[in-house]
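Quick note: the coordinates plus some simple rules give every number you see, no bench work behind them. The model shown is predicted, which means the values in this text are computed figures rather than measured ones. Cβ atoms are built from the backbone, for glycine too; each structure is taken alone.
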Structure P
Amino acid sequence: MDNVWALRSAYGQAQKIKKMQDDYCLKAEAGHWHALKDPFPEDLQWDMLVDVLRGKVKVRQILY
């Protein structure tokens, strides 16, 4: 159960970062530069999972 909780927690954190990135990009595309006071939200710890959520990286399940 600990592994399942850790995986769900990691995906939850990656989802939060993805939403912050999407919001940032929407503001930039709309030309709301005054609303972009903070740098682009990213965290290398969760970067790969964010890419999984975006569909850029595929996850393969290996069964033993």
Structure Q
Amino acid sequence: MTPQPKRRLSRGRRDRRRANAYRMELPELTHCPQCGEAVLPYHVCPKCGTYRRAQVLDLKEKSKKEK
């Protein structure tokens, strides 16, 4: 048989231990080399539409369609 705890853990002690398991971390952000906007790594810049200094999205055309 495996050893059993001698005393019951209080709810506070149990919850403090568990609080670290569910901690959310902010994603690491990089800066777009074209416009300087904060961007997730390996993602297209939402402001200027570039990815690794290459123009991927034409955002001017998209903004005209929305209006």
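Sorting P, Q by mean count of other Cβ atoms within 10 Å over residues 23-30 from high to low puts P first, with the largest value.
Among candidates P, Q, the computation of Cα extents along the principal axes in Å that gave 52, 22, 15 used structure P.
The maximum of distance in nm of label points 7 Å out along Cα→Cβ at positions 39 and 55 over structures P, Q, that is, the highest value, falls on P.
From P, Q, which structure was helix-only ellipticity at 222 nm (-39500 (n - 2.57) for each DSSP H run of 4 or more, over all residues; to 500) = -19000 calculated on? Checking each candidate, the match is P. Starting from the value 37: which structure in P, Q was relative contact order in percent (Cα under 8 Å, 6 or more apart) calculated from? Computed on structure P. Between structures P, Q, the greatest calculated value of FRET efficiency 1/(1 + (r/R0)^6) of positions 15 and 31 (r between Cβ atoms, R0 = 25 Å, to 0.05) is seen in P.
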